[in-house]
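Just so it is clear, none of the values below were taken in a lab; they were calculated from the coordinates. This is a predicted model, so every value here is computed, not measured. Cβ atoms are built from the backbone, for glycine too; each structure is taken alone.
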Structure P
Amino acid sequence: MISKQIFTKQLILNWITRILFFTSLSGLLPALPQYVIDIGGSYAQTGIVMSAFAVGVLVFRPLVGRQIDRVGRKAILLFGILVFVISPVVYIFVHSIHSLLPVRVFHGLGLAAFGTASITLITDAAPEANRGEVISYTGMVNTVAFAFGPVVGFSVWEKWGYTTLFSFVAGLSLLCLFFSIFLRETKTERDHAVPRPYFATIKQRKVLVAALMILLVALVHGGVMFYMPIFLKGLHTNIGFFFTVYGISAFIIRLFVGPVSDRIGRGPLVVFSLSILAVGVFTLSHTAGVGLMFLSAVLYGVGFGAHQPTLTALVADNTTEETRGQVFSFYYGGFDLGVSVAGVVLGLVAEKFGIKSMFMVCSGLAIAALLLFVTIIESRVATSLRFAFSVQKEGEKCVICDQFQEVAPEQAEEYFKSH
């Protein structure tokens, strides 16, 4: 099932840079909250400092998306990595909360730049017939980085302290910068024209619906990730158990979901993934022992692991190289926003009604995303349902932009406006 032809030098280099970059990012996660406490911060200030990073990502995503389409992918990617080299070094010399906040926002700029440029570069380089497979494997790379990064970061911090940890993650980013030098720019000089206005680019129906869906799924994911440790502690269950099973399930499903979505179309896979996600979180809300905990972790891992790469491939299918940076910045901005507000919004639900009720709300959010997809992904409900549930024939392309290779640009634009 794995397509060997996708393993080009450029894609492998892209994956190496992502492993190094996201290991650098996740390596800080175990230590940074305690660092805020150790320099005199309160628990509330710890939350503010951690959220400042997300603010940086949210604010700068639209700006870097436009620059990716204007000056090229590689330049913005290198800039993002450079920010990740500098920021941890600055942490070493910062010893007050007020000084740490702008550094965290600046650090978030690095993720906004690298994350958007990297997925754009990968999508550009992916063969159209294997786009879903490439994006799915890219998700696996992220899973590996976020699985090992916190473990490595915690070990370095515990043995050698903060300064060594900050130097270590800066070194990983520096190594990432070295490998990135060998990446090939996919945007040619003739394409470096001034891109279309931001809102004119993102108003294509499928992009808007996908961004709204990923926002809802991000709310679910944020709620589960933020409140699962508290929930498991109340059940006297090992916290690592759920996350380990979830991670393994997400990794395994991504081996298959990409090739399958390339073969049968994105619609059925989106429906499948959101259905499993909703059932997984609903099961979680009724968990009282290890058996249901294991089942909910598997279902959640399969649902979330299948959904994100499939929806991302759908967005990629409905973009052109000239607008891809802006479209991805908008789409991932939806995910950033959802995760950022999940703690506050769902925290209010958990405080008033309990964590299990909050998980039921999360299940409802997943169902809402599914209903959006099957009813408004196309301009009419009937065509939306057909897109969501129809399996395309073997070899039939699902890339809508291909329909317009032989027509005038204004005709293609009219189609996108109506769909």
Structure Q
Amino acid sequence: MPSDEKAVIRPLGGMEYVYWLMDMAARANFVFVAKIGGRIPFQVLKAAADVVRKASPLLDAAILPSDEHGAVFVKATGHVSVTESNVAEEDFTSSVEDEHHLRFDTETGPLFRVKSVTCGGVQNLVFTFHHSVADGISGSRMVLRFLEAAESIMLNKRPSVSSVADFGPAEKLFPRENTGAGGFLRAMGWMARMNLNKNVLRKYATLPVDVPAPPHERRERFIFTIMEKDAVGALIERAKSENTSLNAVLCAAQLKAISGEFTDGLARGIGHLSLVDLRNRMSPPVPGKAMNVFISTVESFHRVSPETGLWELARQVQEGISGELDRGSHFERFPLLARLIKATKRITPNTYEGSVSLLKQGQMTRPHVSVVSNIGRIEADKGFSSFELTDLFFAIAFSGTALFGSAINSWQGRLHQSFVYAEPCISAHRAQAMACRVCDMLMQS
């Protein structure tokens, strides 16, 4: 524990702890890209960062190991990193990847940073967050609060950002039946079955790889795509007519695209993870502005072949996700396994080697092939007069759980699919082929 007890904010919860431990050997960051019409001066960006870090204890935090708690949040002693650069258009994606891959000094903090990247005369603000202090949903709201502070500064007004309380570890707010001894035993039993039941693991296909590499030797690469408003509207209407959802068809298209990598034409069982926002599933619901990590995942399993219809598969995905939600899996498997990992920190120590071990165990027990992190529609409370926010999208790390996935959000009616692939396991050529198959299927449907 730090010598100054007043510096301690609180111990990390289970999910926060797992993200922190994973980050030692792989990246547990996510990034947002805000495209700006006009320009926000560099000094304004620095001033806005100082304002926003005061909005939440977790935005002004660092993380220290703790013998008693595994790890604790403490008050940050560093400054928010605000930098700028100019890049050619062909180098823009790699510049975002570099920001994502750059590890935070977690013992100094703060655990978010901002970089202004000018590309083709357009200012792009790249916001990077450590996953222990935020998720994509809360991160998007902090990006908007940052821009509100920048607007006030540019208008010579005193910037103010409403404070966001730290609600503590998400698992402390879960329903009691999911956090008590019964739920904990269910999670332990499930993990034991996955370690021992080789027949279950054989049902899961693994994506063909170009160069084998363990999780800690991979690096995320991104492919940014956009579907325009009219096409999105048509896809939503088609999904309704097919008795399914937009999210389900996005997942189904990704599963179909992945199945195209198996050239023998046989049906494959493909494991799939879908993001779940826990905020509205708590009782009482957690405010949408809550900064903490309030996400989980549910798992579904699908037999996919070249003959499987997209909409048939979408309905299966919808049914699989709904069934897992009805069973409360989003409150049990990942959150409770995270608690178990934290509780056994002597087996998985707070070291680089412990992080490598955790990543390898995750790949052995559940070789997921497809991941979708869909945070839905992002909406600003108001417009800006000193500049324009023309676009907003994000990307996230998946190499601890899968080789290929997508981070999805919509902004002003446009749909962003940021495909993420793990290099060198998945080559740029293979990833581009899968991403193109997804986009083509959605446009043709």
Structure R
Amino acid sequence: MSKKLKFPDGFLWGAATSAHQIEGGQHNDWTEWEPTVSKRLAREAPARLKELVYNWADVRDEAKDPNNYISAKATDHFTRYKEDIKNLSKLGLNSFAFSIEWSRIEPEPGIFNHEAMQHYVDVVDTCLEHGVAPVITLHHFTNPVWFAGWHERHAPTAFEKYAQYVFDAIGAKAKYWITINEPSAVIFMRYLKGDVWPAWPKAENNIFRALFAYRNMVRAHRRSYNYMKAQKPSVKVGFVHGWVEFINKGKVVSKLLTQFISWINNKAIHRPIHKHIDFVALHYYLAADVKVGLSWPSKWVSQYGQHSQLKTQKGWQVYPEGIQTAISSLHSHYGLPIFVTENGISDSSDTYRQQFIAQHLKHIHGAIESGAEVTGYLYWSLLDNFEWSEGYWEKFGLFAVDPKTKERSARGSAKWYGQVAKNNFLEIDS
């Protein structure tokens, strides 16, 4: 027998993207960094990935190609956005998350590109024409080349001016806004880990600059929030919470560290903004192991544990139960609606994507049944895209993208997910 898990009326079903990963034709700190590391990343790919990627033979050639690590035209979404939004709508989805590329809008300090801004206004208008709710992120990892880093004292003011310019152009056409994507990831990858993201001078492995960066991102968010709400009180402004479910079955020291890291990443880091958000944007992908060692502390956390049978193409632990824990905890902590704005799996064969989505939706429904208010669910990603320092070989998309022609084709899991969205319920075995 089957059971139907009904979702609330007005629930948003959609897919998420980010500008740098799909648009193409960027000029930002990532496009300047990519050519400097592409050969090294390609050369190191077998040692880095062979034991982790379950279908290594299928992706080996792509992962070993230096061009894989150059974003270039990406999926050419910048010129094909109307097609992509139409495809999303035809599936039955009613929400589309995308980011605005700061470097397009403000290529030089204080000089704003009105033509680029009009492009994003057109993206919003296209969404509305198709009955799709736009969810806009102002900063998704990339920066203009002139931006000297989040640790610099002028960073909040620079971001505030950019955010005001964008909001003045779009305003309440978009109900849902996110200021800064995954600030904890920015701090970890830019300031504490290094080597696989672009870095600012003297910023890598620098905890002091990491703390300054965190403080400035909080300030940037607060100022932007205050401006948006003063101009258009009806809009909803969120801050992304990148939740990781930390697991440990080791010794006492590692268990204590697990609790501490979980508190820092999943709770403490967002305390200063709890009065300056209208909803919590939740990104949830995986579980991680914590084990104390003699290495740099950033290496004590690993996504490649043995607690899950289902893994992503890259070997990340899939732990669907964790999303219910995250939603319930965040709802209890903030007392605000939770919007799952990213959740996805890399799976080039499309073997596990439907199972992945279904298992997470089941636990999201469990959180709703327990009293949490959940606004919607956005799968990552609408399209196969440029996955940062892994390039193009990982395939997250509901739509496959031909690397040469850029033609889109809906995967089987996309059609299934679209039907779930149309029905507004998930059917499971009881």
Exercise for review: Compare distance in nm of label points 7 Å out along Cα→Cβ at positions 129 and 161 across structures P, Q, R and report the one with the greatest value.
Suggested key: P
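Have a look at P, Q, R and say which one yields 14.9 for mean count of other Cβ atoms within 10 Å over residues 113-120, as calculated.
Details: P: 27.5; Q: 18.8; R: 14.9.
This value belongs to structure R.
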